[in-house]
Structure P
């Protein structure tokens with residue numbers, strides 16, 4: 001019964017995909033079973049497939065803090081549709097609904113449930129989605145990437161970082177490339193960490209260590225982002241690149257958080273924001289020029305590292 005409900009959720013999400021009859025791909029609802037050291041967790045997921053038999057390169061698309069429910073930003077499906085039309089299989093797993101967070105965590109108070117959906121927990125979901133893709137005959141199992149924005153971008157950084165053995169043991173293969181849109185770079189990822197003015201929140205006062213990815217990484221972020229500041233990602237990327245690691249970054253000087261949308265800039269005081277002294281309040285808003293360039297950068301990057309056949 002529960003799996004039937006999850007598939008119904010996927011079907012509702014696919015209404016937007018099926019309305020686009022001008023592109024040569026189709027969508028379906030699937031369920032990916034993830035494990036986080038406890039009982040199995042069934043994740044509803046949307047799967048987009050180009051026309052034909054493949055094998056196609058593929059991408060695991062990780063949603064932001066708004067999730068995939070009624071309050072979703074819509075960004076994951078917009079990017080998935082773009083990439084599917086370019087010849088990629090794309091899967092979008094929902095990490096929040098089965099954890100009892102259908103409205104996401106952008107403004108949710110701290111709780112055990114929210115902790116269970118932090119980036120390193122979701123990284124396990126990403127690897128199980130990778131494993132699912134590798135079972136599909138029309139997927140090129142050696143050319144699978146991962147991508148996400150905001151909370152999904154932070155999860156992307158966690159997913160491809162050199163991490164603890166308990167996460168590494170769950171890896172059914174490896175990601176070949178990763179794109180993180182406006183991720184939270186001011187966090188601990190393996191050997192990389194920061195010190196904040198107020199302990200677990202507030203301005204970053206010190207950067208420590210080195211971010212070490214297990215796959216090539218592209219970071220795209222807005223210079224005017226007050227939710228996940230570009231400066232944190234700039235330091236992370238430049239330190240990694242100086243050490244010879246495959247991390248690149250592009251900063252759009254005037255763009256804000258969620259620049260890949262058509263919504264005007266809006267400040268919301270209830271948003272959780274560890275970069276503020278009181279840990280609250282952030283601005284989001286689209287930037288047409290940055291969004292268009294981001295599509296070009298993502299297209300170029302994935303073509304280089306995944307290469308549709």
Structure Q
């Protein structure tokens with residue numbers, strides 16, 4: 001275990017800067033304790049009522065963009081330990097009723113949220129000091145903590161293929177392209193937006209649509225473009241008070257990655273130390289097409305994760321509304 005930060009946030013706007021956080025023992029810095037020793041929600045605490053109200057004012061056209069891909073959209077499954085759901089329709093013709101059942105349902109095989117129980121900073125060391133036993137017993141960090149509060153706020157869309165193209169750089173959505181802080185800033189400036197506390201960054205890489213068009217036979221360990229694994233990226237996301245990053249790739253960060261340390265797999269810092277919500281394999285194509293058409297790269301975002309006690313992940317059930 002490690003000591004909690006000395007900065008306990010009384011108001012979300014008082015979040016300390018990254019360099020003011022205490023060093024974490026295996027690299028990076030620790031956001032444990034900034035929302036209290038018993039917090040299980042993490043940076044979604046930044047989605048305060050006033051910020052939700054402000055984000056709702058972004059709705060001008062009433063155009064709704066569902067951000068969940070189909071449950072079986074990514075087949076074969078990208079992670080070899082996950083499978084495709086089996087759907088059975090149960091028909092009772094004598095009483096004119098249909099029911100159904102899903103077997104082999106992996107909540108993280110298609111569009112998903114990773115809960116704060118998904119990846120720890122290191123073995124037996126999860127966000128805010130939760131242990132393996134806490135996760136297994138469903139006491140800490142599991143998906144229902146987000147489900148009980150809901151997720152709502154401002155989404156900012158970073159269109160990486162368009163930004164790189166305008167910068168005169170070649171780009172392959174099936175490659176291990178690492179987006180630097182400068183690249184994210186390039187996309188942000190192109191979008192004409194600022195990042196505000198509590199925002200959800202929707203990172204469009206083009207990977208999801210590329211994967212569905214390719215249908216690779218052996219996806220295990222495959223490449224995808226994503227944010228670089230660096231302390232400068234951690235500092236950037238923390239200091240801009242980003243509550244969540246949701247991408248159309250399968251791990252937000254660039255892959256393949258080295259899972260051996262927090263510095264080479266920053267899920268361990270973003271989830272395990274910051275309490276940042278990460279979304280993967282979101283369907284962003286329709287939203288991005290509209291952003292390109294109207295030049296507006298922000299929207300009101302809602303998400304209702306499954307209210308499943310002890311669950312590790314969930315479909316996001318996410319909508320962007322412009």
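Read-outs throughout are calculated quantities, based only on the coordinates presented, and are distinct from any laboratory measurement. All values derive from a computational prediction rather than experimental measurement. Cβ atoms are built from the backbone, for glycine too; each structure is taken alone.
When distance in nm of label points 7 Å out along Cα→Cβ at positions 102 and 262 is computed for each of P, Q, the one that comes out at 2.7 is P. Name the one structure among P, Q that helix-only ellipticity at 222 nm (-39500 (n - 2.57) for each DSSP H run of 4 or more, over all residues; to 500) of -5500 was derived from. The structure behind it is Q.
Looking at distance in nm of label points 7 Å out along Cα→Cβ at positions 78 and 286 for structures P, Q, the greatest value goes to Q.
Taking Cα Rg over 2.2 N^0.38 Å as the criterion, the top-ranked structure out of P, Q is Q, with the highest value. Among candidates P, Q, the computation of distance in nm of label points 7 Å out along Cα→Cβ at positions 230 and 270 that gave 3.0 used structure P. Tell me which structure, out of P, Q, gives 1.1 once distance in nm of label points 7 Å out along Cα→Cβ at positions 110 and 198 is calculated. The structure behind it is P.
One of P, Q was used to calculate relative contact order in percent (Cα under 8 Å, 6 or more apart), giving 14; which? Could you put the intermediate results ahead of the total?
Numbers: P: 14; Q: 28.
The read-out was computed on structure P.
With distance in nm of label points 7 Å out along Cα→Cβ at positions 126 and 150 computed per structure, which member of P, Q shows the largest figure? All intermediate terms of the calculation are to be shown ahead of the outcome.
On the way: P: 1.7; Q: 2.6.
With respect to distance in nm of label points 7 Å out along Cα→Cβ at positions 126 and 150, the highest-scoring structure among P, Q is Q.
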